[in-house]
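Asker: Please find the structures below.
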Structure 1
Amino acid sequence: MKRWLLLALALLANLGQGETLRVGIELHDYYPYYRAAAGSPPEGYCLDLLQAFAEHEGLTLELLPQPINRLYRNLLDEQSLDLLFPDNPAWARQAKAGRRLHYSDAAAQIVDGTLVLAERRGQGLARVRQLGTVRGFSAEAWQPLLAKGGVNLVEIQDIQSLIRMVARGRLDALYANPQVVRYQLGEMGLASDYLQLDQQLPLIYTSFHLSSYRHPELIRHFDRFLVEQNTNVQRLKAQYGLH
């Protein structure tokens with residue numbers, strides 16, 4: 001059972017002693033990368049990586065799961081968050097409104113792509129009219145096509161609901177991370193290849209980063225941790241079946 005507070009002996013020299021760093025994470029199930037739900041401790045690769053970093057640096061972190069649309073407001077406007085994880089420079093450009101965030105090196109390389117029923121794989125763009133994604137996420141790889149019209153983007157609260165809608169024919173495809181979808185298929189008792197990534201449909205290679213508005217020094221420490229503890233980081237990824 002993961003702890004919400006990562007206890008430690010001391011803080012970095014440039015932080016006040018006894019200060020707790022507040023880390024915003026998405027209130028969402030994107031396991032094996034991360035999962036945060038009301039009433040349950042956060043878990044997944046991203047949270048274990050943060051825990052390892054905190055223990056290595058002697059930090060105290062408070063993990064604060066929040067809806068996606070609230071995270072950037074609390075980080076930038078309210079400044080009630082010190083760090084955000086995961087984040088990416090390409091995400092939520094409007095919410096950031098030109099303000100400069102500090103980003104770490106990539107903590108995970110991922111692919112977001114288009115998944116369809118196995119029997120519809122390879123049938124091309126013409127067969128996709130209703131595309132689903134998780135509410136608050138950006139279907140980056142589809143943006144040029146969405147701007148042209150002809151494809152309707154449907155935003156749903158969670159991955160399992162998207163899977164059910166594809167199964168029932170209410171959606172032609174869903175846009176998400178294939179490893180996340182594969183895990184959710186198993187949770188639903190479906191075969192891991194029930195939905196498959198279609199390489200002929202839009203996909204994008206992206207990455208997860210730690211970000212901060214006010215603490216660039218923490219980002220530098222995190223980058224150093226990723227390099228110095230690379231063997232342990234790769235071992236942690238393997239535990240979650242990540243590459």
Structure 2
Amino acid sequence: MPETISITHGTITTIKFDNEPTMNAMSQLFLKEFHEAVESVRNDKECRVLIIRGTEKVFSAGGNLHEIAGADYEKAVLMATNAHYIYDGLLNLEIPVIAALDGIVYGGGLELALRCDIRFCTPETRMKFPEVDMGIIPGAGGISFLSKYISPADIAYYVYSCKQIPVEYAKQHGIMQEVFQRNELYAKAEEFAKLLASKPREALRAAKHEIVSTMHKDLKECLNIEIKEFASTLQTDGKRIIAEWFNKKK
């Protein structure tokens with residue numbers, strides 16, 4: 001029985017991040033369970049659409065800092081490579097993937113959401129990349145995936161400053177497709193999923209393949225650079241700043 005997520009199978013399958021005491025932190029256990037859940041969807045011929053959601057308070061606060069802080073260069077490369085591989089499983093699913101985002105969507109949580117085909121959120125959704133304040137950089141695709149939606153200067157503004165990305169800005173630039181009231185979000189995601197489930201399966205598969213191929217044609221080289229720089233920054237200021245952050249929390 002998964003400890004960090006729950007999954008409800010059907011024509012519309014829902015994966016729910018369900019470990020709120022940890023802010024749905026993306027630990028190695030979380031990644032393992034998420035990967036297993038995605039693969040179960042891949043093998044479920046009945047499933048036509050996947051919805052990924054968190055709780056009302058938090059989608060995910062991102063990577064597990066305890067695990068990140070303890071990694072040497074080689075382990076950091078391995079951790080980031082593993083996260084890329086697992087998140088990329090959403091890109092090569094043959095069905096549409098909808099992210100329903102409420103509350104906190106930070107760091108690795110936002111990087112995962114950017115692998116989904118369609119993203120819905122609420123006015124209360126809080127999105128940001130806080131990594132630079134920890135002495136590191138986003139290590140699971142954040143900068144590379146943002147580059148498909150916004151300018152380098154805007155990426156610099158949000159990544160350097162660790163400021164929240166406003167919901168309306170995210171919608172205007174295609175990072176979010178719809179903004180719903182909190183009490184409507186999951187129902188609206190279901191409603192849209194039902195619409196997609198009524199469409200010809202093969203047409204959706206072919207459309208997704210073309211969209212993903214076009215959007216991410218030159219992404220691999222960028223991601224390889226990102227993995228190495230993430231691991232490198234962790235070995236310089238990252239470990240020290242994360243340790244200081246933990247000490248302040250005591």
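Every read-out reported here was derived from the displayed coordinates using simple, explicitly stated rules and does not represent laboratory data. What you are looking at is a predicted structure, and each value in this text was computed from that prediction instead of being measured. Cβ atoms are built from the backbone, for glycine too; each structure is taken alone.
Asker: I have 17.9 for mean count of other Cβ atoms within 10 Å over residues 71-78, calculated from one of the structures 1, 2. Which structure is it? Walk me through the numbers before you get to the answer.
Answerer: Working: 1: 17.9; 2: 15.4.
Checking each candidate, the match is 1.
Asker: If we compute relative contact order in percent (Cα under 8 Å, 6 or more apart) for structures 1, 2, which one ends up with the highest value? Don't skip to the end; give the middle numbers.
Answerer: Working: 1: 25; 2: 22.
Comparing 1, 2, the top value of relative contact order in percent (Cα under 8 Å, 6 or more apart) belongs to 1.
Asker: Please state which of the structures 1, 2 yields 0.99 when Rg/Rh (Cα atoms, Kirkwood Rh) is computed from it. Present the calculation step by step, with values, prior to reporting the outcome.
Answerer: Numbers: 1: 0.99; 2: 0.95.
That value comes from structure 1.
Asker: For structures 1, 2, which has the highest computed value of mean count of other Cβ atoms within 10 Å over residues 87-94?
Answerer: Numbers: 1: 14.9; 2: 18.1.
Result for mean count of other Cβ atoms within 10 Å over residues 87-94 over 1, 2: largest is 2.
Asker: In terms of distance in nm of label points 7 Å out along Cα→Cβ at positions 47 and 119, which of structures 1, 2 is highest? Don't skip to the end; give the middle numbers.
Answerer: On the way: 1: 3.9; 2: 2.1.
Structure 1 gives the largest value of distance in nm of label points 7 Å out along Cα→Cβ at positions 47 and 119 among 1, 2.
Asker: -14500 is what came out when helix-only ellipticity at 222 nm (-39500 (n - 2.57) for each DSSP H run of 4 or more, over all residues; to 500) was calculated for one structure; which of 1, 2 is it?
Answerer: Attributed to the structure labelled 2.
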